[in-house]
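Asker: See the structures that follow.
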Structure I
Amino acid sequence: MNIRILARVVTYDHEENKILLVKNKDTNFWYAPGGGWEQNKENILECAKREVKEEAGIDVEIIRLIYVQEFHATADTIFFETFWLAKPTGDRSINELHIDLDPNGAVEKAQWFSQAELQDLKVFPKRLKNTFWENIGRIIKDEDPFIGVS
């Protein structure tokens, strides 16, 4: 069994009340930017920041871990996904001609979404459609230190 650790980032723009998601070429779903942690080259927070920069062109500050999820990618591969809350730093605009900065990347588009805009879209993990929004106030204020596991 292969286990791969991934860092995914839920970048929340509190001024616009939107989150940043990405979509791959030839897919119909949106997800939090992220990817594989290169343990011998970086710590997991560096991985999280790098992935957002590569996939969306946005610089972020990581705030805290908010979710952990086990995902069975194939019969012999498990992804252990960590989801980090971040806030954008600097320019929040996304280039309409976005191209994944990772030469092996598959991201076609990055976009900011409000909760309402997500409702008719296919989004992974599903908790980003509602549960995240129900808890963001407590998460930011650190009133609820519970880390959700799905």
Structure II
Amino acid sequence: MDSRLQAAITLRKQGQHDKSRRALQSLAEEPALRAQALLNIAWSYDNEGKERDAEPHYLAALDAGLTGEDQFEAQFGLASTWRCLGKYAQAKTLFEEIMTSWPQATEVRPFYALCLHNLGEHDSAIAVLLASIIQHPDARTEPYKAVLHHYAQHPHQRW
């Protein structure tokens, strides 16, 4: 990794967001560093809870050609940002694309469930959360996998 980019990332992680963004803005002018710099600018804004400022930087980073893990991180950040901004339908679509492209990325599921909840799709949100618990139970929830699976499919069933 470029040492200047690493230094700017370190500043962001230390909470020096403005200073980090200034360094990253200059790096974004260099074609080889553009996508990474834009992604880190987006994260910097996100770290401060400034989703409106983060959004265009996520989009620009993706347009700049991120691939692999960086593409995943940018899409995940953008989907979460859209959810926070109330752009629930856009967020839902992107979360679903992410889960299709990176099915092993279980960290996406709770945020997707929140988005479903925001859209009023409460049963689906519960099903996603229960499925996550079923797929990755701890020792205390392991004995309840079968019943949780049933409840995920039938959350309103009464006896």
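Asker: For which of the structures I, II does the calculation of semi-axes √(5λ) of the Cα gyration tensor in Å return 21, 19, 16?
Answerer: The read-out comes from structure I.
Asker: So, one more: From which structure (I, II) was helix-only ellipticity at 222 nm (-39500 (n - 2.57) for each DSSP H run of 4 or more, over all residues; to 500) calculated, if the value obtained is -5500?
Answerer: Label of the originating structure: I.
Asker: To test your reading of the models, identify which of I, II gives 64 for percent of Cα pairs over 17 Å apart, for residues 71-118 alone when calculated.
Answerer: Computed on structure I.
Asker: Right, another one. Could you figure out which one of I, II the value 30 for relative contact order in percent (Cα under 8 Å, 6 or more apart) was computed from?
Answerer: I
Asker: Which structure, out of I, II, was mean count of other Cβ atoms within 10 Å over residues 15-22 derived from, given a value of 15.9?
Answerer: Traced to structure II.
None of the figures in this text is laboratory data; all of them are computed from the coordinates on show. On a predicted model such as this, the values are computed, not experimentally measured, just so you know. Cβ atoms are built from the backbone, for glycine too; each structure is taken alone.
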